[in-house]
Structure I
Amino acid sequence: MDRLGLICRCVWERPEITQRELASQLDVSLGTINNLVKECIANDYISLSPDNKYHYILLEKGKELLESYKVDGAVIIAAGFGSRFVPLTYETPKGLLEVFGERMIERQIKQLHEAGIYNITIVVGYLKEKFEYLIDKYGVKLLYNSEYSHKNTLATIWHAREILRGHNMYVLSSDNWMRNNMYHTYECGTWYSAIYGDGDTSEWCLNFNKKGRITEVCIGGHNSWFMYGPVFWSKDFSQQFLDVLEEYYKEPGTEQFYWEQVLLDLIDKFEIYINKQSAQQVYEFENLEELRLFDPKYQTRSDNAAMELVASVFQVPESEITEIRCLKAGMTNKSFLFCVNQKHYICRIPGPGTELLINREQEKNVYDAVSGLGLTEHIVYFDGETGYKISEYYEGAVNSNARDWNEVASCMKALHSLHDAAIQVDHRFDVRERIIFYEKLCKSQLSHEAGENLLFEDYKQVRANMIQLLDELDRLNRPEKLSHIDSVADNFLFLPDGSIRLIDWEYSGMCDPLIDVAMCAIYSYYDEEETERLIQIYFGRNASEEESFVIYSYMALGGFLWTLWAIYKSTVGEEFGEYTLIMYRYAKKYYRKALTKL
């Protein structure tokens, strides 16, 4: 850190600054400041005003020194989801949340502008469209990080590497809130903002020498200064650091690394200083509870649809909705756990594009129809128009294990109780109709060439094979019963008292009940031997040729149907990795298997 440059900057910003104020800003003693000021005067960087001994003048050489330290711009990281702020972040990226009526990212942009910094790039990912208005409002640039959903900030910095390389740049997080503007037109060395914490902490703690150079980074500490808030990279630092970071990025196993991991591992290779801040200056809100304590507005009004719904259903102020936690997102919906009146519940929020795939009124009708079986989760609230659902959370419940055959037997027994109840609803789960409908949705989103084959070279032939199976099933004219359709292992809950619940009935309808056995097999990624074992468990005997044909046909059709479903979901921004390929293989493999049972 160039201390002479810092004194020049302080004089440029405020010529009447005192030596005591300089000592405070540079975090050194008055004696040290006295010597540094003398050195600046001797180098013709500054001089004392002839009219006022308490007024400094920045000389031409001082201005030339500062020019090399001029800040070129800022990169603001805003790609992540912000899982600890659900349900707010289901609608709004964390950086766009308001604190005291001002969006956090906008506050930072305005503070940068006050320091004369207008070259600002925001790295976006999740809900990227929400940031577009900032281009017109503040003249920022957006950079899309295509890996935001499965990689951490190391990858984010890698995507912004050419913007940072060889420049003096701030590296900021969109969800930081600074009470006072801590940005400057000139920065005289690389630094990381830090605050002090008493007691034990799990934060990234810093050790540093007398001049403030960071000598060690460690996760967790006691009575420590730790990384917190903005960072500044000098052009020399970025040139060196980005080469090392790129090596990390290319190394398998670093996908979940923060960019600071490079500092933790190799801090001795880099010159970076601590920038000490008070705990009242920089804020990184860890969750909604912390934000509520800071901004009282969030205690009563979050402007979030899900929070408003929960408050309305339970007739409580939002402040009494506590212990909010993001649950693992499903393939169709998003959900969060919360506590009201010392009891836990789950709120389900339909995912994007879901309204085209699922009839929520029909789903509600199914829940009403099966309520007497004691088989489903306890529903507290269900909106048949929006699909919002609030259900009881079962403490200690666990999902079934598709490889535990005792648990599989219990799941098949639960399916039998549904099928044997012979409950009737007014709608069908029509596989032929669903294939045609999903296919139409996919083609409407893809180019003509891609839509013709729906991304697979042999799609037309595989589709013809599926129609053949559907025709054969129609010929059998088998009886239909209410079927769950989505009989994935995760939808079977084992409660501590030994009972079982079958959840998520959004695809349910009248169909051949053997479709539930078929869907269980493909959702569990069973091979042929495991599928035969599943069939034996369901029937308690060997299946007939017709029953085997029906199950294998539905496995093929299910694979084909969910392939189309996944293709469509990918066109609206949701990817499921290799799921599409696996389902398409089921369609082809079990078509051939079904033919052997004709």
Structure II
Amino acid sequence: MEPDQLFKKRHSLAHILAMAVLEIFPEAKLAIGPPIDNGFYYDFDLPRAIQPEDLPDLKKRMEQLAAGGLTFTQSVASIEDAKKRFEGQPYKLELINDLAEKGEKEVSLYTSDTFTDLCKGPHVGSSKEIAPGSFALSHAAGAYWRGDEKRPMLQRIYGLAFDTPAELSAYQQMMEEAKRRDHRVLGPQLGIYMTSDLVGAGLPLWMPKGETVKHLLQAYMREKEQAAGYQYVSTPVLAHEGLYQRSGHARYYADEMYSFVDDEGNKFFMKPMNCPHHHMIFEKLTTSYRDLPLRLAEAGWVYRKELSGTLSGLIRVRGTITQNDAHIYTTPEQLKEEFAGVLRLFKSVYDELGITGYWFRLSLPDFENNAEKYAGDQAVWENAAAEIRETLMSSETPFVEVKGEASFYGPKVDVQIKNVTGKEDTIATCQVDILVPQRMNLTYIDEQGNEQHPIVIHRAILGSYERFTAFLLEQTAGNLPFWLAPVQVVVIAVSDRFNEDAEEVAGQLRSSGIRVEVDDTGESVGKKIRNASLQKIPAKIVIGQQEVDSKSDAGPVGLSYSVKVNWRSDLEDLGGEVTELQELREKMVALVRSKRH
């Protein structure tokens, strides 16, 4: 398909950026400069680091060049001529040599004024097609040449580009909001998690408040899953290589698994997924079709050898990844109903957690163009895909089909949503496995007394608790719903002489299961309220003389107080009137039970 006009503008701006950089750094070594979803970038090897203050000057020069009506003229050159033209440019020469090794005799070039780049295009006819004010330089960052951490580190300058200045401004505003919601900022700020160089990259430490959130989500999912007929299991984070040889993961997945050899010469892997362990439990629990479906669930710890450049807060980590994992072992006849049950669970959980705007993506095999990727009987694949498609259609849930995105062992359904930057993101997955049960020789006896292989549904409603917590922080800007907030109420003592009463109020709320902190520091009341607001605490109660004067003996429930709640802005409709403490306790307990979001 012919690239659209915006693609051409972004591609042309990458060349104009290179021209501007060469004016400041004539000795710069050029790498690559492609268009991307929101603009463009160009990688450079420069004599010094690009500073933020360099970007306005570069942008100004780009605007001048664009206003001059640069043209982009394509030509071709032989491999030898191209090498001569790019002498002194090692990265360009490497790309040319790669083309020569592929059998190419000529290369495509684009020239603007005195600048020529190795490029297939396409570009705009004239830079005057780029509207003034429709692009900006956002930032510079390090980037390994060709994404290889063993290769030189280059400097990548990123630009934003849209058709109009208004579209650029709207995108920049969205990105500012995304920064405000970035879980990598909110998480440490709110005491959810932290990182330590001594612990290692991609190994987050859950702090007390974060562990509270994680525990609440795990308890919630356990209750939902057990009500849906799942049985919880627990498996070790290590396994002998024999397990992964049997499952096939040692062959296909070894590069992404941590391993070590013990003193006796046995090789072990840190598990990157829970399914092989669950398959061993299936063998112990199942003999007959009467034992199916078998639904096994686990908040299982897994570890994955991710490249350092791909790590990002809680979104992508090396460990401990705590999967909201489950495996359903079914007969072919049960597959459709079990898959429908998974979809019902997805909808129930997402409705209660306030997740909206999601859709399903049915990832199918592409036997026409990449048949070797998909092992097993094609007819079985097609039957499984048909069952899933029919179930999605009958559930009246929006979904799209994407050919070629299936796992190697079966079709899958991913839950897609737009994140705070407007990009499509996967928050959960459900996979149908028709291959590994055969490879591992998992069997049951059917009604006719014949040995059969089960079909396995791998599903993770919340994905990993790490990734889902990051998602919730960004979607709510840290304003977690009352039932999930690590601290639900802060009781603020006006001065030291009210500390005892503040503790009494907090104690009564705690006795009802409400998570409470008392702020009895020497700060002013205004400062205490601001601190609680910055911590996104849903409710604030101030205890001063008026509240103490309202105190009375309420018998078995303890002392009674008349208090007023200062609710967080998203909960203001709950009212800020003065109420009796016992009534408030009941109101907060009901609020927790409602799972209001």
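The numbers here are math on the coordinates, done by the rules we state, and not lab data. As the structure is a computational prediction, the values presented were derived from the model and not from experiment. Cβ atoms are built from the backbone, for glycine too; each structure is taken alone.
In table form, for the structure just shown:
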quantity	calculated
Entry that produces 4.3 once distance in nm of label points 7 Å out along Cα→Cβ at positions 18 and 378 is calculated, selected from I, II	II
FRET efficiency 1/(1 + (r/R0)^6) of positions 250 and 282 (r between Cβ atoms, R0 = 30 Å, to 0.05) - highest-scoring structure of I, II	II
Computed 18.5 for mean projected area of the Cα convex hull in nm², for residues 50-337 alone - originating structure among I, II	I
